[in-house]
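As structure tokens, here come the structures.
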Structure P
Amino acid sequence: MTEHLEHAASDGEERVLLVLYATETGNSLDVAERVAREARRRHFHTRVTSMDDYPLAELINEHLVIFVLSTTGAGQEPRPMAPLWNMLLRSDLPNDLFDHLDYAVFGLGDSSYEKFNWAAKKLVRRLESLGARHIIQRGEGDEQHRLGIDGALDPWMQDLFSTLLAMYPIPDGLTILPSHLLPPARVHLEPVTNKYRVDSTLASAVPLPHHHFGVLAENKRLTAEDWTQDVRHLSIKFEDDISYAPGDVTLLYPQALAEDVETLLTRLGWHDTADAPIHIRQLSSDQGLPAHFPAEGENKTTLREVLTKYVDIAAVPRRSFFEWIRHFTSDEQHKEKLEEFCTPEGQEDLYDYVHRVRRTILEVLLEFKSVDIPQEYVFDVFPPMRPRMFSIASSLKMHPKEVQLCIAIVQYRTRLKTPRRGVCTSYLARLPVGTRLQVGFQKGTMRAPDDASRPVLCVGPGTGVAPMRALVEERIATGSNRNTLYFGCRSARADQHYADEWAAHEARQALTYRPAFSRDAPSASGLPSSRDRVYVQDVLRHDAQSVWEIIGPRGNGVVYIAGSAGAMPRAVRAALVHSARVGGGLSEDEAQAFLLRLERENRLFEEGWN
């Protein structure tokens, strides 16, 4: 075991550092906490806060801020960043508003996306226009790097702290605290002496803000039983009024498999106290707990419940996980290997061991059996169980007090023997009808046109059809029939989601439906038989003239694209450019400029996910 590191107080108010992060997958939070740990080793008084939890009026009083944020979809800022971003975009802000602010930005992105790290780039430009001083070059983490995000993060952090120490020298008598010292835990676990029964389904009878309790009314498979992929239609019904619009998303809170929790409790030697009621007392207000954890005064729980609902034992561990567990082993071989994983030189080995095969935290701890984690470090070692976001697939006008979802159950193989499974989707797949769920609602990046007479062109292959179904239902409910849907899947028989509904809408002349079946004969998609495989972009190209009639000046329509990020959105955009050339007679440059104009005019929306 290692010595403990006590957080030293800063000698000067100027050595105050705020780390603001915005995340949807947890990666930005992990980076923010790594930055904070390194800052505390250098005696900065450091706070870590999600952008949507930070009181925006206070930003004018900050002097040193590190922004950590991801980019989502087609270059949009992550949803937790929306309040800050909207505030920064106000036209009445003076251009010297932040002339006292020093800042740095680290963006997390994926270079396979067309607009790589776009949100970070936009933030830098806006802060500079308001007078803030960028102290180092913007960091650009790339999931496609052979070392993942760490490939850019490590050198960026070296540059950051070199610069910070030049600007804010360590106070006399202090030195950088050694990395081998163990930081204090963020919580203390106190036994509960009075009677207490843990609710096995929900932590509280009071929902979180913007959340509602609903009951699972339907959980049915959409794909054929003999098909390789399991796609589900879920319906959740509510007693109270709910509010959402087409393009919005739900937040659902998964739970770990009971057998995985049991295995980990036994492995860590926590089994005997797993069901003893405890009170979680937070020791540091600068280090948070999972967002859906019960509020102070209500947070009586058990270790079993914590491992089931509040931390993610099935996550693929990030480097910070190994930085923690290296403190908790006395086995020299294990310690040496864990230490190596935490060095820049060991990143390729770490990538091969963890990320290439998607090894989980539970599997790592079953291999490194000497690691003995103290219970009070449960919220430090394990990442929080984050809510998962799913595009809403229904319209409230057609389904009052109900939300419907179209979800692919994630399962795939690596070279490890056990198949890899999505934490949330596997949880949802096994939920019986009647289960009570806490559901959150958030505004999405898409929105329906204000003018219901305006035509829409929707492109939603696979589960990308979810927001398109919501939009089509909403428009039909309001009497609009100028709706065109391009849907792509492999087989008309096996995975053509909601086929009967599209046929019914077409029969009422409320929808033009254009499918592409990549594993069926091209004739099934209405294209010449000379093609090998047909995708949505091929049908769009084939329909270039009719597409232009929708999106060109005459139709003035709105385009929506949703589904897997990467190749599909780029191919669809290229097909739209093709339609502008063939249908509109534009040159290549004019067609590209036309597509950019669609985005600027909020006539092209794109939502992508991995």
Structure Q
Amino acid sequence: MIGHQQTLVNIKSDLLNICVSSVDKHNNETSTLLYKCLNHHFDIDECYFLLYEGENLKPFNINPTYEINFSGIVWGLLESYFEHKRVIEIPEFLKSINEFQHLSHMAMLKVDHINIRGVLLLKPTPKWYAFSESEFFEEFIKSVIKVIHMLNENLEVRQNESQYRKLYNMTDLFHSTMDIDLILENVLITIQENFPNFDVELILSNDQDRQTKVQIKPFDYLSERPSVIEAFVSGGITTELADDLNRCLLNAPIKGRQAIYGILQVSAPISYTFSPTQKDFIRMLAHASGNALENAKLYHQSHRLISDLQLINETSHRLNMKLDINEMFMFLQKQLMKSFQPMELCFVFKEKNEFKLTEASTKLFKSDEGKLYIDHVTKHFENSQDSLFIADFSRLISQEVHYKSLMAIPMVVEQHINGFSIVLHRDSYFFSFDSFKLMQSLIHHSSLAIANSILRNQLQEMVDHDHLTRLYARSYLDKFVEKALQNDDSGMFLLIDIDNFKLINDTYGHQVGDEILIQIGEQLINIIGTRGICARWGGEEMAVYVPNILNDEAIKLSKHIVEAIPETTDPKVTISAGLITWKKQQPLEFQSIFLQADMALYNAKNNGKNQVCVFDESMLFQS
């Protein structure tokens, strides 16, 4: 009796030393002291504590050299085996666990007023048997539970202190950086340091910068688990026992002041139960990272908005510099490539109620594969003017596609779609929503500039051409000839007048007279083609200018024109023409060309009409 009492005193003394030592020692060191205590007093070589934690019992290994893979045991089941006994044989279901095969008994660890319960698994020794039968065994159990309770609290304090110190350091880092990569990277590092045996994943919404170097998973409403969606929508932590993954998932929203930016998902074994302290730490970590991410996003967004405004201003300024349509599209191609880094890009423009691919498009869209995207977008814009923002195009069609991210913006002017632009990338969720809004703004401003360019071209077309014959106007001819005199090596100018045109009008009426003018204009265009230009000089007079032509060829061409007109007009008419040619070695004044051609025409009229007369200097002296 006295020996058992002394044993209890000695054990209490050792337990007190363990409590004192635990202040300065780590948990594994105090665990070793506990093991040594039992080994010293009872010769026990191997034992385990299973402590109640949440809904399960989990191992508190007093010998840190052991590695335990333990899934947990429901407390109520285990407690029922004791039937008011303190020590019983280990049930078969416990012996099936590898670590417990060599053990035979277990002692209940339970004191009503202490918030800790559990069992001690061990292989009894003679000393243990003798002591467990003594009246001091109950006091021994209470003392052990109190020490374990204190050690657990001390461990929890240490863990909390370590966690919150890391959280403080991380928060301090967050306040000193606007680097999104650094923020996300430190979130993962902090979680993995505190929960080294768990898996961690960042699930971020699509408005994040897709160029981040940290491995993330895009948030997708269509494919996410309900618990993830619930956390994202509600802003609260959710947990899920995912049987299909054999994991327990904890989803903490990454939440800022303005929005929720994603989910921090921690994955543990399916039997694991996250404690309130762990949940609180993960919640605060996610909240701190959410605020830091939001601040960084707002910082980058402010710079991006300035950059976007500069881009829009530069684009608008450039597009309003009287560029032609092709130049506009080529400039837009460079701007879109620079701003959004697409892998493929195209512009489709409506001409005569038909969508046509412009030259400012990448090669993909000239192939059958590219036509698939164009057809899809064209069909959409036949029924809607809404822009397309597709994160994964492969989900919309039944066949395999190489490019999954798509943005398509219509060019709308006065409620009509004049065309559209498409950008593509192989990666799904590549384009952010901010990029989508910027592209909308760019195309919107570009649409106005393109429409203005078309109107300018149409107006210039009206100014440069005669509305009846569609020949060039006199003003355009004057500019063309004046420029030709400076740049060309030679040229011819032919001034034409319809013979007896007044008689045609008097006989057939002015409508027939107009038809004659149209017929002659068409014939002149057919004969001259792209060699030169044909213009209506005024009334029944027309003119032809051909650059870089020799004298003999000019005369031959002029005679051909005079001979062809009677054959192609109905009613038949003839023309008279005055021809002037020049060479760079003998340059002419701008006004002299018209004056001399008019003199030659006057001679052709006076010499019988229906002929061409070449200017000769002798005509200057005719009265």
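Derivation of every value follows stated rules applied to the coordinates shown; laboratory data play no part. This is a predicted model, so every value here is computed, not measured. Cβ atoms are built from the backbone, for glycine too; each structure is taken alone.
Key figures
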| read-out | value |
| --- | --- |
| Which entry (P, Q) yields the derived value 21.1 for mean count of other Cβ atoms within 10 Å over residues 76-83 | P |
| If helix-only ellipticity at 222 nm (-39500 (n - 2.57) for each DSSP H run of 4 or more, over all residues; to 500) is computed and equals -8000, the structure in P, Q | P |
| Relative contact order in percent (Cα under 8 Å, 6 or more apart) from the coordinates reads 7; which among P, Q | Q |
| Answer label among P, Q for the case where percent of Cα pairs over 19 Å apart, for residues 436-563 alone, calculated from the coordinates, equals 50 | P |
| Computed 0.35 for FRET efficiency 1/(1 + (r/R0)^6) of positions 356 and 476 (r between Cβ atoms, R0 = 25 Å, to 0.05) - originating structure among P, Q | Q |
| When distance in nm of label points 7 Å out along Cα→Cβ at positions 252 and 412 is computed for each of P, Q, the largest belongs to | Q |
| Source structure (of P, Q) for log10 I(q)/I(0) by the Debye sum over Cα atoms at q = 0.06, 0.10, 0.11 Å⁻¹, computed value -0.61, -0.99, -1.07 | Q |
